[in-house]
Every structure is written in structure tokens, then in C-alpha cells.
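Read-outs: derived from the displayed coordinates by stated rules, not from any lab. Quick caveat: nothing in here was measured; it's all calculated off a predicted structure. Cβ atoms are built from the backbone, for glycine too; each structure is taken alone.
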Structure P
Amino acid sequence: MDQDTLNIASRDHDPAGEATPVRVLQITDCHLHADPNWTLAGINTQTSFEWVMSLAEQFRESIDLLLLTGDLVHDASVAGYTRLKQQIERFGVPACCLPGNHDVPEVLSTELQGGLVSSPKTVRMGNWVIILLDSTLPHSEGGHLSGQELERLQETLQAYPDSHVLIALHHHPVLISSAWMDKMALDNPEPFLELIEQHKSVKGVIWGHIHQTFESDYRGVRMMGTPSTCIQFVENQDSFGLSTAPPGFRWLELGADGRIDSGIERVDALPPGLDLKTAGY
């Protein structure tokens, strides 16, 4: 098997003979740390992550794939990635990971590899293909898709013309009505958006980074941003602000007909300690 491609066997058809949807659970922006007692804006990110994963346990029997979309370890430490990998392995579902601006891609791909955990370029599941892109720029909070990543995207889309496609990356490729966060969006969305317009097989684009829920439609392609497993940002606000919304994850059902059903699940409350006076991030 191509080491850049993860193949997950499609599940059996249901008794009526219909293909069951592919079920994906997205985890993002965990901001774990080498020190499990470390906090971000007063919240212990390890505790918050564990609460979210406990909620995810309720869905585990029906999940085909965990999709982790960046900013997984805030200090990009080997210790942080090692602890994350151990926890994902215990969850017991295949997991694929891509980097965010707080990750170091080379460290992530080395440490999040083996067993049920990997950092592939492409995932094949039934008649769906998930393409994972690296949108990180060294020493930058914003995102960029290199010529190499855009070329790989085009080649992969051309290689699977008869499959439905979900594209995953860390940075948002469309504006989200939040000026401070939109300054850290993908800085070259035009060629990316042109590519997905050219390939009607693309049904959805999913990302992290924004620490909030976002839903829109771009010329028939579903656009989805997802809450963090730790702190959340106030939605539709031009200046930085912390929200008291609890952490959570996104679930997706990828239908055999190309339909995407999706929703957000959150824990009941934030772990204690949120410092609303935090002035920036």
C-alpha cells in the first residue's frame, strides 16, 4: 500500500442492501502540551481534551475514522504527541492527523505514526476520498498552500474522478466574518477554490483553527469549521474575544450518494478556570 494513502475497508451494506454512510468524527485544536498541567487562557487543555473524548465514546461504535485537523500539540513536543497518540490508540478507531500552525509537521508525522494512528496524504473509505492538506507556514499563524500541495490536490482529484471527495486542512479558505481571525486565514485561497470548482467530485471542505462553528456553502461545496477541544472564540466578532461555549467535536456522515450530514456535539460545560480577561491568543 502507498504509505501516503490510508485505505479503510467500507462497512457491510445494511439489510436492505443500501450502502451505509462513512462516519467521521473530527477532533481539532487540542493544544496539548508536554506538561499535562499546562493551561491556555486558564483552561487545562489536557482535561478539556479528555472530557471531549469521553463524550466521543458515546459515538465510538459507529465511527469509521477520527480526523484530527491541527494545532494538536501547542508546543509541538514529542512528549505531547506521544501522550496524544496513546490516548487516540485507546479510543480504538483508525485516526489520521494533519498539522496546524502550532504543530511542527515533521515532528507530528514522525510521532503520530503507527498502530491506529497515521498522518497520510489521502484516506480512501468506500466511495469517498478524504484529501489531507498541509496549510502551515513556518513561524506564522496564518496559512498557505504551497505549489506542491496544490499540485498534489489536483493530481489526487484527477486520480479519483468517480469518488466523492472531502478536503481537510487547518486554515480556513473562506472568510468567517471575524476580522482578527480572517487575518490568519489561508492567504492564497484563489487557486484552491478554483480547483474545487473544476472538480464536481468535491462535496465538502473541513478545517479547524477558528475555535468556533462555521457553516456555509461555496458554489455547492459544503464549508465547515469546527470548535476546539479547549477554548472557543466569539463568533462574528472583529476583535479577539473568548466565548464561554463548551468544547466539542464535529461528526460527519458521508453518504454513498455524495450527501454530507454533519453536526456539532459539545460537553456540558467548560472545565473551570477560563480567564475572560485574556487579551489575545
Structure Q
Amino acid sequence: MSPMSADALADLLADARAGVAFTGAGISTESGIPDFRSPDGLWTREDPRDFSFRRYVASPALREQAWRRRHALWQDPPRPNLGHFALADLEAEGHLAGIVTQNVDGLHADAGSRTVVELHGSTRRVTCIGTAPRAGTPQGCGFTASHAWAFARLDAGEADPRCPSCGGIVKTTTVSFGQNLWPGVLEEASALVERADVVLVIGSSLSVEPAASLPRRAHRAGVPLAIVNAEPTPLDDLAEVRVRARAGGVLADVAAALPARREASA
């Protein structure tokens, strides 16, 4: 059987009881959320430097632009697609222990996945990062709220909402360029991957560190690696299964095929 087929992926996952899905922007493109590095990705239309933590802190105009962009996106919120629902099914059926995601859209939880480690934060929560944080480290007072709080402030006429407790800068909990990961999140993701019996990489270019080190570390520990991605990745040669395709249809086919495989082996 070709290691490039959805059938081969189903065979690999059939015996998994502690699998981990590692997901990137490619799984959410089918929900209308653009990725970053593909030929039609976000970086072909936006300057990546405008997404840096330093510039966000320094520029009120950039913060106002970021809030307008977020607000516009959530006027018609993105919804989970077949890929998100398939991963939730695989977890419910006992094949996946959880998901480690680079995405910030919250769609895995919307689809029903229970164990989701968000390496790069979430657009759905906001937090105070202090009045003048340095070295890429938020230094806020501890205020946090739903993104709905920020949108209500925007609707009330505040172009750049400030912390109601200390007056500090407010930001979504997404991790920007030059910003440190939130404390404990990498350790939580690492613990999940260390217990994995298969790691399924979906829609990630595997080019952003330290996130991309997790599948590589699993492979060095002898854990089988599978990759579903529309573009080549640096770890393709290490994967037992590689499927060069968009994720939704492939994962839906795999989730649908596994019950029959269980019955056949019973």
C-alpha cells in the first residue's frame, strides 16, 4: 500500500491509543482562514513585521488596525470544517489523546475536541500586557477577558481598548513574532507528545520553532510520524505516511474507515 494514501494513514491510526495531532494553518484554510506561507498566504498581502510584539507595543495605530481586523473577522465567525470534526471523532473513538495546535482560531474546541494545547494562544481571549513590556514578555496586571469584552469596547468607540484595571495595553493572547510563548504551554505540549504512540502532522509547514521541534523529537524517540499537507515539509523524509492534499477530505475518509477496521480485527 502506498505510504501516500489515506488508506495507509488509516492503517497507521487503527492501533493508535495515544495519538497526537499536531496542526497548523493548513487545516483551517478550508474554514476560510488564510494561511501564512503558501503562494497565496497572508504574507503575500501583509508585512510580517507588522505582526511583531515590539511594533504592537510601540504603535497605537497598529493596535487600532489589529482590533479592526479582529472585529471584522468575527462579524461572520469561521466554523470548523471536515478536518476539525474528524479529529474530534478520532479523539472520541480513543485513537487520539489530544491535539497540539499552532492555530489561534479555537476551531478544534468548536468541533468537539476536548484536549487541545494552543501553543500560540487564542484570538478568543484578551489580556493586559502592561504599559511598556520589553523583551517579548507580557508584563500585565493579570486582567483577562473574552474577546467579546474588547469588541464591546470597540463598539463603544474605543479604537484601542486599555486595561480596565491598570490602564495597560490589551492584546489577544495570540503569540506575535518576537513574543515569548506563554508559561507552561510548551511543557504541556511536550508531555502530550512524549506519551504519543503516533504523531499526525496536519497542515503545518513545520518551519516555526519551537513548535516544529515537537514532531522531530517524537520521531527521534521512535514514534511513527504521518504528515498530511498540501505542500512539502522539512520532515517528509522521516514520515511513515505522507499525504499531499488538503486535510478535510483525507481526515474525514480516515475517521470513516476506522470503525470497519476495528470490526475486522475484532
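For which of P, Q does log10 I(q)/I(0) by the Debye sum over Cα atoms at q = 0.09 Å⁻¹, calculated from the coordinates, equal -0.38?
The read-out comes from structure P.
Given 26 as the derived value for relative contact order in percent (Cα under 8 Å, 6 or more apart), which of the supplied structures P, Q does it correspond to?
Among P, Q, the structure yielding 26 for relative contact order in percent (Cα under 8 Å, 6 or more apart) is Q.
1.00 is what came out when FRET efficiency 1/(1 + (r/R0)^6) of positions 143 and 191 (r between Cβ atoms, R0 = 35 Å, to 0.05) was calculated for one structure; which of P, Q is it?
Computed on structure P.
For mean count of other Cβ atoms within 10 Å over residues 223-230, which structure out of P, Q has the highest calculated value?
P
Of the structures labelled P, Q, one was used to calculate helix-only ellipticity at 222 nm (-39500 (n - 2.57) for each DSSP H run of 4 or more, over all residues; to 500), giving -6500. Name it.
P
Supply the structure label, taken from P, Q, corresponding to mean count of other Cβ atoms within 10 Å over residues 71-78 with the calculated value 11.9.
The structure behind it is Q.
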